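Please go over the structures that come below.
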Structure 1
């Protein structure tokens, strides 16, 4: 049986903090839910440090060591895996704090769930792999995903699925199912799915959020989107308000203590993280820790130093510094959006970031190329070559669960394209060593909302 590359999977100090903190609350808190079945659920195959790695995560009621059986799809016959195809990982007891940001005295409590994390490396590029997850006794179904290529990639990005935000979870599930169905049919070449925060909505209720996670990760009983495509996701403000609960649902690569948040003196295991995919370096910043720009700047510097020679640099975080909505009222100097506009954009200038992707505002906005807080050029075009500055792209709702209106009292001189038609949308991105292209679609009609291409020579 192969052992996990534990050091790469998650910072050891973070793991220790998780176990110690949980032990403390477990002695004083009763479980918030009824016993959880041992059968694996909420299974994800997450992006790894690079395309040769896949990071699995699932929830179960089993405290046994988690296992993944994985092999090239051509070697798996009738659900039977070849010898030496089993990988082990770590299991963590799950805890959550209901609405801790709004009610900081709320205590962290055990949920009765276990989070299972297994990382597998040395995968071949452009190859289909079959896998199943479990504890060695109880197994999931067998799923198949395909790794990406080094020279070119494609992925689909979604703004705030925010399951449950409409007040009708079935409505949001149906919208998410329709978007994923449309994406995978229209763009069968995609390598991974990219969710830009606020995957779930109801942070004041564990039971509601549990139901929302199940719908986000399994919206279609006939298709296994999250199990058949690699997933990249990060924390939004709604995910954040359940304390460490977010961290138990994903197995993120290269998680840093930089940018990490805390509640009730307990670290949330949600620091900045990075991964490479093909020609691009993706740097994910923890937007809920928006004042600590020094930590985020240090993280970017370290990530760039560890990945010299990448062709493209993509930064993503939840809150949008440039949006035509800005929650329709984000005009106060101490507002997180305004703070980011005045401070985080300077980091993008300093490190020559190509593209910034955001969610949060549920209103599609693409800026001009921005530098020093100003548009570099305001000539209408959908293609630029060797541009100066950074383009900022804020995505609308991927499910139709919530929309925001145009902010009539704010300055919009940064905006090249703004769109709100109260319809679910998604963006399809392709990248090679010399080109980044994003096309944003209205899900229901398939009509193109916006397209933008950056060429590098």
Structure 2
């Protein structure tokens, strides 16, 4: 302690002495134990409210907000925006590498989300597969979307979690004018070819977005605040959404209502409480009628029920459903007029959360025979496909398949015997990998006009 020049050695200021006496005052042992016990009981009570906040009302909401503070602070830390892939992976240069030992040349294009170091943000790139050239790079005005959004939710805070440096623009869809439809657990937004906002639909859109046979969009939606009664503030109340190309919401149907109407509600209502009972991750429209489905029907993928179902929006009926042999699957696609393919994460439960059992798989279900086959087993085995909780598989008419290993930043096209056609790696100059976000294949036969519009756009 530094002494005042007007005080004798050993003397202290009056206020300073009072503070020291208070700070070093003896505390009875019983009081110390009482305070410790009170703190333990308070921590237990706080944890109980966080685990089941619904019955506690506003106090439950506050408890969840307080418990989320460390996560929120972590997102504000430098470097927490787009992180490289962790774990072991083969060091390949970023971009497209073609298998030049094969005569095959892919005439198509891909839309991929990549991290642009110069801009310090994710961008969407249009890549030509014949030579790997990036023909166009999109940097949509994400902040314009967030500025218009008005929803509040315990699930996500847009300006904190999905600003331009954090929005990964999942499953970008190219529109006829060369612009994009994008989202990332955020509003669904349409941008022109220059990245200017055209319209947005507020709310939490996630996973897939597809164009239907009439040009309308089908997307997965999560209510910012759950409509389901007696659930916690972070319950994922999900729905399928149909939206016109002009941004008008035409249909919004809750998954819970679809299951209840078709006497399937017990598949999730009879289980222990879970904030994420469905995990809708794909809404796949059907373009042509056949023996097993009609034009306008939908295939839906509910990951946390390991369920694929065929749904007819015009009647509200589930026509068919099956759980397994796939486990925690993503991405259902039509192979032909009687078969569908599924990207099977092949997940098994375990402590603390489970893992992929061996490798991912791409099973094909045949409606004509009611059998499941694995025609792409050589592809997943030869290329050791193993992504935990994402992934996509797109079958081609010639028997090839495109597989995205989302969490390891790898996209490949391969023949059924595993022969590589090409490989795209999301990596920087030092070959550090970054995750992909549901890349899309563009076929010149169907997407040619949109591609030309994108390339001809002149932006100022």
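For this structure, a couple of remarks:
- Taking distance in nm of label points 7 Å out along Cα→Cβ at positions 105 and 385 as the criterion, the top-ranked structure out of 1, 2 is 1, with the highest value.
- Origin of the derived value 26.7, 103 (Rg and Dmax of the Cα atoms in Å; candidates 1, 2): 2
- Among 1, 2, structure where distance in nm of label points 7 Å out along Cα→Cβ at positions 137 and 297 as derived comes to 4.4: 2
- Taking FRET efficiency 1/(1 + (r/R0)^6) of positions 129 and 145 (r between Cβ atoms, R0 = 35 Å, to 0.05) as the criterion, the largest value within structures 1, 2 is that of 1.
- Structures 1, 2, by Kirkwood radius over Cα pairs in Å, for residues 121-344 alone: label with the highest value: 1
No value in this document is a laboratory result; all are computed from the given coordinates. In this text, all values refer to a predicted model and were calculated from it rather than measured experimentally. Cβ atoms are built from the backbone, for glycine too; each structure is taken alone.
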